[in-house]
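Before anything else, here is the set of structures, which you'll find just below.
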Structure P
Amino acid sequence: MDTWKEAELVTEIATRVQVPTLSFSAPSITPPLTKVRWPFLVRMANNDSLQMECIASIVGSYGWRRVIAIYEDGGYNTDSGSHTILSKQLQAVGSEIEHWLAFPPFSTLSDPKDYIQKELVKLRSSKQSRAFIIVGSSLELATHILVGAVHTGLMGKDSVWIMTDSVTSQLNTLNSSVMSSMQGIIGIKTHFSKTNPSFTKFRNHFQSLYPEQEKSEPGIYALRAYDTISTISLATEKSSTNSTIFLENILSRKFNGVSGKIQFKEGELSRATVYEIVNVVGKNYVRLKFWSPHFGFSDDNLNERNTTQERNPSDDYEPMQVLGKQVNWPGELKRVPLGWVMPSNSKPMVIGIPGNTLEMFVKVNDAEKVKNGEEKPEGFCIDLFNEALLLLNYDLPHKFVPFNKTYENLVDQVYLKKIDAIVGDITILANRSNYVEFTQPYAESDLTMIVPVKKQERDWLFTRPFTGNMWLVLGIVFMYTMFVVWFLEHRDNPEFNKGPWKNQLSTAMWFTFSTLFFAHKESLRSNFTQVVMVAWLFVVFVVTSSYEASLTSMLTVQRLEPTVADIDTLRRSNATVGCDGDSFVMNYLEQVLLFNPNNIKDISSEYDYPKEFKSGRIQAAFLEQPYARVLLSVYGNDYQVAGPTYRLGGFGFVSHCHTKTRVH
């Protein structure tokens, strides 16, 4: 029995009559309580989980992000477990299965050539991926699929075909005419040592029995069949009519068979599986590498590990040559295939654009004309996209489709694969990056708070350069200097002792004050007075210079002070703030900045904010930096940025996860 479904059916019957059953196949995922359910089952093979891991390693290291899996439904050794394992392994290396193509069992097809041809034509017209994996199939169906792929153009340049062990291990049974349709295919096959003396003896005997065959090399299934008979033969040497004892004799066998070391553990072979990676070239195939779960890719069977470093996710232009540089790819391609084809004029790339954003970013005059290709959108984002297209070395047929929805709904359209990409002012956020892919940011999009400014009153502006305390200190210093001058000069200097003391003080006051503007006419007699005047003149020089500078600044530059200093003030006062309700900002204010949802007002346009501020309906606005710059460029005298800036990912374009068009 070489399929698990057959083995499962026979084992159910054999268990009832307590007859040991040996199977060439094993389930991809071992069912729980296998030993309890099928105590008389002996599996002469390992499960397919490692084979799926090997395929994923090849796909991931070459950067083929989306693949198409083909299998025979209900046919050769295919179950849902292998599908699940392959999907998980591909996801682990950053790839995904874009489409599952199921064919009915080959024996049920009345005209297999016509049926397969039609299915492949539909696949070619509906999918851009050209990386194909034949997961599980009979040899007959696989050969018809590959011949049909050649006729439908799916075996051309940039195509990749990978076959699992169920087909690859039987390539030695095909004639050269069939092999000609498989040029460039990568195959996975179970490795067995051809230097084993037991194998050499078996091969010579096998070739003597079938000398007429073009390729008389025995495959893994012939070796397993021989080892199975050998296991039963050795177990019967200890004759016993008890089925349980006979089963124990089978499970206790340890010998070197033609396929390798035979030893059982928990009802299946315990030896580690090693796979060969082969490449169909001409009328035969050549071995490229070995693969094992512990050592990865190697040139020799675990003797010399020759693996390359882990793949750099950002290195999308030069994939790792894990299979070597002498791979014969389909279409005689000399470089690594892309594994996908470009959009065509008949099926252009659908690019969504926001229809309700600032016109400086994306401007849509007539949505229907843009959608029908009669008119082109405008704006900075469109210009940036067109410049990026010029850097490509190929044409990229595309059409723009405007969307007047929220940004979250627009991003969801990409995830749901209703559109292929988005060109516009889309903010890069962590939660969005979980299900779509962004380009590198082309502009900053930090979140800022915009508030009105306090209008500066210009009455008594000449007193503003100094504070009240400063004016008071200057007055005290002036009066002190005046009294010192009068006290030192009024006894010996006639200029300061004329008339009553009031006149004398007035003269001293005028003398001290006049030094602020011009040289005084009164002469000083006392040396002490001259020392005092030197100190006073120095103070006068410093004060007048500072005063003039400050007053000049006030007269030429208007000082703007925000009405609100930070968001804590807004939260404490239960103030209403405004933001764009179509963007993520509303949720950010509520969930991150902890604003009351009732205090968040949806503002439909950036140009409506001045009206909302003047009416008092909002006290602050939260805008991303590019939008804030647009607002301040028009109303910069009335509003300004206040509080901290909240760092975001920037603006970027959006595509499906692992879309190769973004990479190139």
Structure Q
Amino acid sequence: VIQAFNSDKSFNRFLLEQIAGDLLPAKDNRESADNIIATSFLVLGPTNFERQDKKVLEMDVIDEQLDTLGKAILGMTIGCARCHDHKFDPIPTHDYYALAGIFKSTKTLIHDNVSRWIDRKLPVDAETEKKSNEHDTKVALLDNKIKELKKNTTTKADAVKKIIDPKDLDGIVIDDTKAKKVGEWSVSKFSNFFIGTGYLHDENKNKGELTLSFTPEFTKAGKYEVLLAYQAGTTRANDVPVTIFHGDGETVVHVNMQKNPPIDGRFVSLGQFRFENSGQNFVLISNMDTKGHVTVDALQFLPVGEAEKVVKPPAKGETGDTKALKKMEIELKELKASGPVRPIAMSVEDEKKPAGINICIRGNVHTPGPLVPRGFLSAVKVNNTIKIPDNASGRKEFGLWLGDDSNPLTARVYANRVWSWLLGSGLVRTTDNFGTTGEAPSHPELLDFLAAGFIKDNWSTKKLVRKIVTSQTYRQSSEESTLAQQKDPENKTFSHMNRKRLEVESIRDAILMVSGKLDFAMGGSTITPGTSSEYGYKFTDYRRSVYTPIFRNNLPEIFEVFDFPDPNLVVGKRNVSTIAPQALYLMNNSFIIAKSEEAALHLLKENTLSESQKIDSVYFQVLGRSPTPAENAKVVSFLQEKSEKEKELAWPLVFQAMFSTLDFRYLH
């Protein structure tokens, strides 16, 4: 994406690559790889890969693709027509499923118990291709040998059943299927290591709204060991509240589900409690205030003295050549690690038999209606007739339709979006909604002028930006007149420049720039090698913020404080808040303190500068201007209170004070 904008690639070509890059011809391997990488756009939506109803999962993915494309490119809320004709805009359900058929004819997922996206190998030169194929052959041969040996070998791991019938456990066992559920829990069998028929998890959603109640039926009163079975993992919650209601009251135990259960890899003890054989005896598990997935498999109540009797192991010993198997497994691991690295990318591909799909009555994929052929929005006409071939998904044709010079929406929506980025609000203020429920353009002729010029300039983003930033409108001061305050308090007529706060990426980059730590490297991976989960990830890089990894459930603290949009949503205009945590972050956060100290260290190395010149330097670096006499006097007064030794510790505070100013965060 960055390369495309740096090279000023035509925006309609950029769109075509994002939607159908894998279907486009390429002059060399580099271009072919770029085209495939571009289609990752279609795969990056928020997807619940564990959903067991795969038809629903596929339709949800298609719905997210259409919703994103509709808002981002066409300024239309297409997703509203999944269940019924759009109530406000001319988008019938028929049109929704005409578009949906294009993406239904596109393979986005590989289904398994937990579905996954498609990893496509990127084109490489002939020599690398040959080495990669030779290595893959060696891996396949060794892998087949291991599989053959495993058929005749029983390992220690086989001595414990992976799936256990609750009847094979001692004491009182309550499977998750017998629990009283509040809220929508999902069933999974992904681990293939559970009690009963599966286990439950909360999908890391609806925090504070989901509970499970386990009520044992005791035949005799007494003291029992309570054990919880769950599925551990790095994406699990580490502070799950479990409340045990027993004969002596109630006790809350917090379980770290990121750790493997210590008892047979299944159970963790919640403690020993006295229970009556009548009364309110139950255990309540909640996802209140948890971060990460909460999983629950079963509860077991063992009379005290029998806690060691957790699993009845099958009478099966270890046989076969386990040493040889282990040696080969180590060899396979080393072989995979030593092979040539073949670049891959998340992508999509056309289905082998593309076709239209049935309308889903009320949006339910299990209640099919009439079959709809693939096509585009009937209300959006283009001059060129674009037909979808029977043997293709239609993505390429859809991309051409979006980027057609006569498409009345694409260029207008994009020109309005660029205007909004540069001036703080769009000519159409609802940047993602050009429909009936959105706002009308404040200057329709200007929007048409920008869109027409954009198309005439071969959809050049740089020329569009240049046209706007060299205009008198853009170059106005943000000071508003009394008349403007009275007549146009929202500045819809752009009588002056909007006062804009820097986006969080610019705030972070500016701080790193002043401290001398900003890394200008371009491209490449920025996620720490070996990362397997977003939970607990440490953001330690100093790359420009455009390269900062964005995880759906774990953002850098500065991003959260300064209104970075929800990565799960299409957000055309960011929220701009003014809240206490922003000031507290700039005053107390270790990142700000450290960067202020580093900036001061660079300043103090300039031995030839006088104190007055150092003050000027701070203002120029942080605010891009000289201090006013009053500002200069305040800094001088602050420094004069310090001894020469204390001044070295005072300069970081000067930088931090500058970072905390409104002038640093806002453009005037």
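Assorted remarks:
- log10 I(q)/I(0) by the Debye sum over Cα atoms at q = 0.10, 0.15, 0.16, 0.18 Å⁻¹, for residues 180-339 alone derived as -0.46, -0.87, -0.95, -1.11 - corresponding label from P, Q: Q
- Among P, Q, structure where FRET efficiency 1/(1 + (r/R0)^6) of positions 116 and 292 (r between Cβ atoms, R0 = 41 Å, to 0.05) as derived comes to 0.75: P
- Among candidates P, Q, the computation of relative contact order in percent (Cα under 8 Å, 6 or more apart) that gave 15 used structure Q.
- Computed 255 for volume of the Cα convex hull per residue in Å³ - originating structure among P, Q: Q
Taken together, the values in this text are just the output of simple stated rules run on the coordinates, not laboratory data. Since we're looking at a predicted model, the values are computed, not measured. Cβ atoms are built from the backbone, for glycine too; each structure is taken alone.
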